[in-house]
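Below are structures written as structure tokens.
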Structure I
Amino acid sequence: MGADDAIPAAIARGIDAEIVRGPLGVLLGMELVGLETGCAAVRMPYRLELTTAGDTVHGGAIAALVDAAGTASAWAYADANPADLGATVGFSIQFLAAARSATLTATARVRRRGRELTTIDVSVRSDDETEVAAALLTYKISPRRR
């Protein structure tokens with residue numbers, strides 16, 4: 001996954017600044033590492049503060065990573081309007097393996113983009129390519145009401 005000229009630079013900057021590097025993203029150390037139309041990859045480095053039992057990354061931190069990547073992919077379109085409002089409205093996650101001392105990357109791909117609702121598949125993998133979580137996210141983008 002690399003840069004895609006179809007996504008205007010202003011939209012890509014907004015995705016990075018507002019979604020990935022917003023307050024929660026900064027707290028978790030998230031970084032946007034890939035962006036294409038309808039796809040986003042977000043990395044979260046391993047830190048002891050993100051663990052639960054021993055060196056296992058907490059499921060809540062993984063869920064936040066999934067939400068950031070899914071949200072980024074929903075906005076990754078040339079016709080995205082930064083004035084619109086968005087929110088995650090559905091979220092299902094399956095934890096497949098323990099993420100022990102692992103830097104994680106969530107890769108999100110839009111499955112279906114409707115007028116307001118977008119369905120997104122997200123896979124979370126450790127640096128050794130072990131899939132630690134799989135998720136299905138539904139995101140809603142609505143015009144801002146005046």
Structure II
Amino acid sequence: MTIPKPKSMRRTRRSLLTRRVLLFLGGMALIEPVLRFIGFHIPRKPERIEVVQQLAPGKFTVTPHFILFAAETTAWAVSRKCTHLGCTLNYSENEDMLICPCHQSHFSPKGLVLKGPAEKPLAIYDVERRESAPFFIVTL
């Protein structure tokens with residue numbers, strides 16, 4: 001004859017599943033900082049932005065994330081995020097440079113640092129030029 005266990009000692013399938021899920025999530029929470037420490041990161045999926053505005057050579061267009069410049073045969077896009085502290089850059093057409101309103105860093109239209117305190121150049125994004133709309137596709 002078997003003696004039935006008290007209710008407090010019985011384990012149900014639900015409690016076992018709950019325990020396993022919590023152990024898994026706890027393990028992942030402990031592993032994530034270790035992976036970041038050793039330099040592992042999951043690359044983000046590239047974002048493609050279509051620019052439907054046609055640009056004549058020597059002209060530009062400003063978007064919230066980048067400034068797109070057009071030349072005779074090429075086009076390029078530079079980030080509007082300053083490499084010093086992350087402020088949003090403004091383009092001065094008269095001076096032909098990007099200027100940071102926070103600490104007055106200056107960048108060329110190609111993204112090179114002209115005047116600090118920023119030390120790193122701006123991010124340059126890939127641009128695909130097309131003959132029909134959308135005329136430019138920028139990959140962030």
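Quick notes on this structure:
- Answer label among I, II for the case where distance in nm of label points 7 Å out along Cα→Cβ at positions 47 and 71, calculated from the coordinates, equals 1.7: I
- Which of I, II leads on distance in nm of label points 7 Å out along Cα→Cβ at positions 55 and 87, largest value: I
- Structure (I, II) behind the derived value 2.1 of distance in nm of label points 7 Å out along Cα→Cβ at positions 15 and 103: I
- Read-out relative contact order in percent (Cα under 8 Å, 6 or more apart), computed value 20, structure in I, II: II
- A value of 55 for percent of Cα pairs over 24 Å apart, calculated from one of I, II, originates in structure II.
Throughout, read-outs are computed from the coordinates displayed, never taken from laboratory work. Just so you know, these numbers come straight off a predicted model, no measurement behind them. Cβ atoms are built from the backbone, for glycine too; each structure is taken alone.
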